[in-house]
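Given below, in the form of structure tokens, are the structures.
FYI, it's all coordinate maths here, none of it is from the lab. None of the values given here were measured: they were computed from a predicted structure. Cβ atoms are built from the backbone, for glycine too; each structure is taken alone.
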Structure I
Amino acid sequence: MASPTSVQQAVKTHYEKYVYPRFPLLTSVRLCDTYALNLDALWARLNGQKLEPRDRQILLAGCGAFSPYPTAVANPRAKITALDLSKANLARAKFHTRLHLHFNARFIEGDLIDAPALFGEKRFHFIDCYGVLHHIPDAVSALQAMHSLLKPGAVARIMVYSAGTRRSVQAARTALRLLRVEDVSTIRRLHRKAGADSRFKACIDSNYEAGFDWGLADMLLHPYAKTYRLDELLDSLAQARLEPILFIHPNALPDPDREIARLGDLERSHRLNINFILLAGRVEDSEMRSIWNRRKASEDTFITLNPVIQKSLPLLPFKRLKPSPKLGFENPPLDFKTGRLLSRFKHLVRKSSLEPVQWGTVQPHLQALFLTETAIDQSV
């Protein structure tokens, strides 16, 4: 097996050649679709507290060529640090973000494992590590680096490939490696010649990103792409003293223990068809999160709008909105009637002031993170 240093260099070289994702520069995101990236809402959901306006720190650990833009849309006042191995990725991300008039991100070339030394005493409220760990041979060290960079109460979003979902892709990667195929044009030629019932053809046709050279290269030519079994992922997290707080892939159950059991059943019966996406926090903060969960179940709280949803409400008289699902389930639509309901929460509302019927309509929007809950005395 190649050394971690040589793999790192190969990954860097790959992304210098195939910027990922290379969306058109005019590609934009709807404001409402960034609701689950809003730091204020996430912090309130997990800690029951409101962040200080001048103290919002976000790290994109392996930012690629696009994620700084939607993150900046969701957090216009946060300080965003975009870290990536590839200069080409960073240049594209910087240009895209600033083209859309967002200037609160700084772009740094570097490796996640080296980030603690790079950032010194700096700590972050949110680390986004989406689709990165499976490209790092020493993922445990990368997770340990993330742990050291998280503030108390902070959260990391993680996505890794699952072994069950990527089985056909990994088989295609192995076959291409044995054939010594190293360029997209040859893969396209093989795809055109493949029969209608070819597994290779089906593998490519089922992946939207494979329609683009940058997506096909990331899928089949990436120098290192590990897949994870559930137990491998959980063990890696545990070694870094991180724990799942909430799984947010499609159809995930809200209780992490029950979702782990469900995923295990699917994996054992070879029916797992999603990659793992989750929010993880420091083990040291587990009791703090538990205290907040108990308090919001038994005490009065303040309820208010997710800042992203609040900014989206003025559109509702003209257009019905349905934010893209980001937490594992379909969102309730935002229509004029819902907008009137949510408008009540532009300012803090005590939960105790809501009638039982009102509470029944509010709960789905709390679950969806359209509304957030905080402790009245802010001490959790």
Structure II
Amino acid sequence: MTQLARSHDLDWLRLLAVAVLIAFHTAAVFYEGELGSFYVLNAVSSAGLSLFIQFVHQWHMPLFFFLAGAASWYSLQTRSQGEYVRQRLQRLLLPLLIGILVLVPPQVYIHELQAGRVNGSFLRFYPRFFDGIRPEGNFEWAHLWFLAYLLVISLISLPVMLRFSGKSLSPHGSPLLSKTHGLGSLIGLAVPLMVVEAMLRPRWIGFQNLYNDWANLLLYLLYFVYGYLFCHNTRLWTALDEHRRLLCATAGLAMALLLALTITQMVPERAYSAPYMLYQAFRGFNSWCWVLALLALARPYRNISHPILSYGNRVAFSIYLFHQPLIVIIAFFVVPLSLGITAKFVLISLASLLFSVGLHEGLMRR
């Protein structure tokens, strides 16, 4: 089969998303709020880092799933259906199973240790990791939830992808997609996202256990399919180029309003009420605007490669796997130090990045 040219703009965005992942989880050490508590918490929280978490939370995982959908389009251009399924199982299921057994237990142990619920060694705690499923027990998949969701979404969306599977870059592969172009089409794709947030988020706030997390599952499924459709229909990219400034301005204004509601504590209480459902619908609109804006800003770099990008593509998955357990372990020792929040943040994030790269070079490459 013909080798497709890489879209380096998507690679740059993927590298950005991985880098932000380290900053996001490091910031979680200094945050305690409605998004939940991290495995290790600093005695003093940071208003600035809390706002950073609120900002990133709006678009970060949607962007990841959009990029994963785009990657699936490229994968299906050079693989059969069976090869695609085997590649997904090897790439996602195997690291998920190994990671749950190796990378997650130290995080849970340190969380229980800081909370004062265990006082023995990690080896003594390890069998207790399998006692019940979080939140009633200790067993969980921590940051590896992304692999589980991506595996399920990749497989259940395969019939949809095959339905629109044109083996070329032409936008005319299907009658439906040939009509999608212009600003209205881009903004119109926000409607299903808004409906999911408004109708499901009041019931399923976002506990990532897959079997009882319908709001996130359907939301990320839509972003995944959108990533696939964007690569299948080049007219969507053209519309993105034509309306770059307007999309960026809309995203900026929407985020400013959303953060203002948070800062002024005007977010409606969670319930199936008109104010809260309207708020969640606006969140869905804001997240999509930010994904569009980031895609539009990256477009000028679609033909620009760099050694940093090439290395980042190789090391990104290892950083994803290792960064959070390293952050938890490093933070456990850094948090008690007599340092300012800024110094602790820089130390934890930089050390986790360096050790993640080191583990990639020492283990994954071999």
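Brief remarks on what is shown
- Structure responsible for -21000, with helix-only ellipticity at 222 nm (-39500 (n - 2.57) for each DSSP H run of 4 or more, over all residues; to 500) calculated and labels I, II on offer: II
- Entry that produces 27 once relative contact order in percent (Cα under 8 Å, 6 or more apart) is calculated, selected from I, II: II
- Label whose coordinates, when FRET efficiency 1/(1 + (r/R0)^6) of positions 79 and 343 (r between Cβ atoms, R0 = 41 Å, to 0.05) is calculated, return 0.30 (choices I, II): II
- Winner on distance in nm of label points 7 Å out along Cα→Cβ at positions 15 and 135 once structures I, II are ranked, highest first: II
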